[in-house]
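Next up: the structures, one after another.
Every number here is computed from the coordinates shown, using simple stated rules; none is lab data. Worth saying up front: this structure is predicted, and the values here are computed from it rather than measured. Cβ atoms are built from the backbone, for glycine too; each structure is taken alone.
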Structure I
Amino acid sequence: MKQLKNIDLRVSLAGLELKNPVIAASGTFGYGTEYSPLAKPGDFGAVITKTITLSPRAGNQPPRICEKSCGMLNSIGLANVGFEVFKKEKLPRLLGKGAVIIANIAGNTIEEYAQLAGKLDKITDIPALELNISCPNVRHGGIAFGTDPASAAALTKAVRRVYKKTLIVKLSPNVSDIAAIARAAEKAGADALSLINTLYGMAVDIRKRRPVLGNITGGLSGPAIKPVALYNLYKTYHSVKIPLIGLGGIMDHRDALEFMITGAAAVQIGTANFVNPSAAKDILAGMTGYCRENNLPRIKNLTGILKC
C-alpha cells in the first residue's frame, strides 16, 4: 500500500477551526510570548492564556512549584495581571502569531465570572473562553464550583447568558462522578469540555519536616496523572455529546494519540512545555507519522476509534 504523503491536521472544535489538534494548556505557556524564540504560539492549533481574573492577583506564597519524579506540583494561586492589563499589554503581543486564542478565566463568585465573560465577549480576537471551575466559591464555604453538578451548572449558565462565542468548561478530577458534572455543564450551555485539571497533591521536606509548597498542597500534573485522565475522558466521552479536549500527563505523541483514540477531539499539553519547549512540534510530527503508517488521511478520524 502506498503511504500517504500529506496528512490533514485540521480539527473542528465547537465552532473553532484549528490548524492542528495540539493546544497549549493554561498556565504553561504564559500569555503566549514568554517562550520565544524557543517555541511560538503558531506551533499550536490554539493557545489558552494564563488564567485571567477581573482584578490582579498576587497568588500564593512561595515556594509555588515542586518537581517530582512522577511530574510536578504547583500552587500558583491564579497569580495574574488582571483583565485590564491583559487587554492593553498582553493581548496585543499575542495577536497575529498564528494561533487561535482562548482565554481562561476564573473568579470568586458567579457574578465575577459573568462580568469578566461579558467583557471578553466584546473582544473579537478571542473566539473562545475556558472556564476554570476549580476555583473556590467564596459565597458557599469555599467549595469549588466544579465539585458539584448544581454549582457547575449555575456558573456555566450565568456565563452562557453573556457570552455568545465558544464556551469551554474545564473539569476537575477531584470529584466522585465527573460524568455527572460534565452532563450538568453541557445542559447549562457548554459547547465543549476540557479534562482533566490537576489532582490534589503535596510534598514534604523531611529535613525541615515542613510542606515543600508554601500553600501546603498543590495540583499534581505530568505523567503520573495520565491514566486517571484517560479514565475520566473515557467515562465522559460516553456521557455527553459535545466535543472533549483531553489533557493530563501528555508528554509525547503516543500519549496524545491515546487521548484522541479514547475520544478527545483535541489535546492540551502543559507540563511537557516546561520539559521540552518544542513539545508541540515533536508531538505533531509523531502523530503525523502515525497517521501515515496507518493510512489515516485526516487526524480528526482518530477521535473515539477505541475498540472495546
Structure II
Amino acid sequence: MMNDKPILSIDDQIIYLKEKGVKFAIMDETFAKEYLRHNNNYFKLTAYRKNYDKHPDGKNADKYINLDFGYLVDISVIDMLLRYRIVHMALDIEHHTKLKLLRKIEEKSEDGYSVVRDYIDSLDEHQKDIYDSEINRNKGNVYCGDIIDKYDGEYPIWAFIEIIPFGRLVAFYGFCADRFADRKMKDDFYRLLTCKEIRNAAAHSNCILNDLRSKTAKHRTSDDVTKALMKINGMNKNFRKNRMSNARIQQIVTLLYTHKMMVTSSGISTTESEKVQEVMERAYKHIDYYKGNIKIKNTLDFLKMVVDSWFLKG
C-alpha cells in the first residue's frame, strides 16, 4: 500500500522526534534509546503527543511546541498507574454489582432461576448467538467450566453471574432494573455502561490520557455524577463542564463515583482511597512539566480535586 510506513530503528525514531521538535533536555538521547529499548515502545509512548500543539507556520512549522521526551515518559507512567487503579476499581465494582443483584433477588423473593431464564428468553437471535459464544468459550475454562457443566443451561442467578463477562453482567443488571421497575438500579446500569468502556480500555492496556481534548464525550454525564461534582469545594462550573466533556475523563470520573457509591466494604474503600491518592501524588511529582500545557495541567488538577473530595486518605 502507498501509505505503508517503514518500521523505524530506535536511532531513526530519535532522529524523527528531533525533526518534529521534541527536545531531549530532561532525558538525553542515550537514555531515551535505552528507555525505548527496554521500557516502552515508540508507538505507545508517542501517542501522548496528541496533547501538544504544533507551530502553525514559520521555520518551526509542524514542530511540537514545548515538548520534551521526558514529558512523554512522565505522562506514560501516570497513565500506566491510572490504568492499574481503574482495573482494580472495576473489579471491586463488578463484585459489588453481583452482591447488589443477589440482595435484590432475595428482596423480591425470586427463585433465582426464572430471572435468568427470562433474561435469556428476552435475547433476540443475534444477541442469543453472542451469549452462546460467551458461554461456549468458558466451557473449558478451569475456573468456571465446572459451573457450566453442572447446570447445563439451567443456571441459578448465583451461578450465572460467575460465568458471564462483565459486559453481560451489566446487561443482565439492566434487565433486572426493568423487571423490578427500580429507578436506582437503572441509574446504576447507565453508569455501569460507562464504567465498562474505561474498564475494557484499561484492561487491554490502551492509552487513556493521550487525547484530552474537550467535547469528545458522546453522551451527557449522569445527573448524579454531575451533582456530586457540583458539591466539591472550589469546583468551577466551566472548569467542570470543560473537563467532563472529554470522553476519557467523563468515564474515569464516572467509575470513581460508581466505586464510591456501590462498594460497601469499608476495607476495600479505605485501601482504594489510599491507592488512588498515591496515583495522584505521582501525577503531581513533575507537575511543573505541564505548566505550559493547559489540557494536561487542567486534567490533572481536575482529577486531583475529585480524588481529594471523594477518596480521603486515612
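Computing helix-only ellipticity at 222 nm (-39500 (n - 2.57) for each DSSP H run of 4 or more, over all residues; to 500) across structures I, II gives -20500 for structure II. If distance in nm of label points 7 Å out along Cα→Cβ at positions 18 and 258 comes out at 1.9 when worked out from the coordinates, which of I, II was used? Corresponding structure: I. Taking semi-axes √(5λ) of the Cα gyration tensor in Å from the coordinates of each of I, II, which one would give 42, 24, 17? Computing semi-axes √(5λ) of the Cα gyration tensor in Å on every structure in I, II gives 42, 24, 17 only for II. With respect to Kirkwood radius over Cα pairs in Å, for residues 58-145 alone, the largest value across structures I, II is given by II.
Figure out for me which of the structures I, II the number 0.05 belongs to, where FRET efficiency 1/(1 + (r/R0)^6) of positions 178 and 290 (r between Cβ atoms, R0 = 25 Å, to 0.05) was derived from the coordinates. The structure behind it is II. Have a look at I, II and say which one yields 23.0 for mean count of other Cβ atoms within 10 Å over residues 218-225, as calculated. Attributed to the structure labelled I. Sorting I, II by mean count of other Cβ atoms within 10 Å over residues 26-33 from high to low puts I first, with the largest value.
Between structures I, II, the calculation of distance in nm of label points 7 Å out along Cα→Cβ at positions 154 and 234 yields its largest number for II.
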